[in-house]
Structure 1
């Protein structure tokens with residue numbers, strides 16, 4: 001059962017909105033390659049505010065994701081793309097409807 005998640009809020013630097021959007025879209029193949037990440041979304045909340053929501057069956061999966069390629073790539077480009085450091089929240093999934 002998918003019971004743990006991460007919610008990451010990202011604020012783009014002025015003029016870097018499209019670059020951050022493109023970066024997030026490019027993360028999908030990396031997320032698809034993570035066997036312990038069954039749920040992954042790249043989100044846009046407004047002109048400069050973006051996010052990532054991903055969910056996991058257990059803490060091992062969540063930690064593997066935090067130590068994985070997407071997180072490493074984001075941190076490598078954070079100074080270039082982000083106005084503030086990413087806000088990373090560990091959250092619990094209370095209920096979910098997922099494809100079978």
Structure 2
């Protein structure tokens with residue numbers, strides 16, 4: 001049984017969305033076992049539902065939102081450090097509000 005703190009938005013997704021914060025060191029139940037969360041993750045962050053291969057599409061809401069830049073183990077944080085957006089250049093995601101034109 002999957003941890004109730006994880007939300008699966010679509011059966012086609014390979015990520016779960018956190019319903020709330022999970023502290024570093026906590027264990028979450030995934031469909032295929034358990035994983036320990038190494039760092040505190042906040043509401044809305046994503047973790048891998050299963051192992052995701054480098055280059056594989058990240059699927060959320062049943063639609064691809066990016067590509068894995070490295071292998072991502074089940075239960076690992078899925079974010080800018082291991083995903084390349086297929087839609088927004090990475091430099092735009094890293095820009096501060098002062099750098100963004102108004």
Structure 3
């Protein structure tokens with residue numbers, strides 16, 4: 001299976017689980033996983049010459065990074081989590097990446 005597909009699926013699941021009331025440590029883990037996952041996706045997109053996708057993944061890595069937290073409030077973070085999860089899943093079904101990772 002493709003690495004990017006696995007990363008997108010895992011991140012989507014993690015973001016959707018964020019909709020539940022969980023310990024704060026889970027959200028910290030998701031932020032770290034998102035940073036690593038989006039950095040990898042951005043790197044792969046850049047290697048393939050897809051600079052728009054690389055920019056989007058880089059921006060998402062910065063949004064979710066755990067060091068300098070962006071305080072959006074729980075409701076807004078839930079909206080962001082759902083939008084990003086849906087975007088990641090849509091990118092899988094729309095076939096935005098055609099080659100092997």
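For helix-only ellipticity at 222 nm (-39500 (n - 2.57) for each DSSP H run of 4 or more, over all residues; to 500), the calculated result is -1000, so let me know which of 1, 2, 3 that is. Derived from the structure labelled 2. When distance in nm of label points 7 Å out along Cα→Cβ at positions 11 and 83 is calculated for each of structures 1, 2, 3, structure 2 comes out greatest. Starting from the value 40: which structure in 1, 2, 3 was relative contact order in percent (Cα under 8 Å, 6 or more apart) calculated from? So the calculation was done on 3.
Each reported figure results from applying straightforward, stated rules to the coordinates on display, with no laboratory input. Since this is a predicted model, take the numbers as computed values, not measurements. Cβ atoms are built from the backbone, for glycine too; each structure is taken alone.
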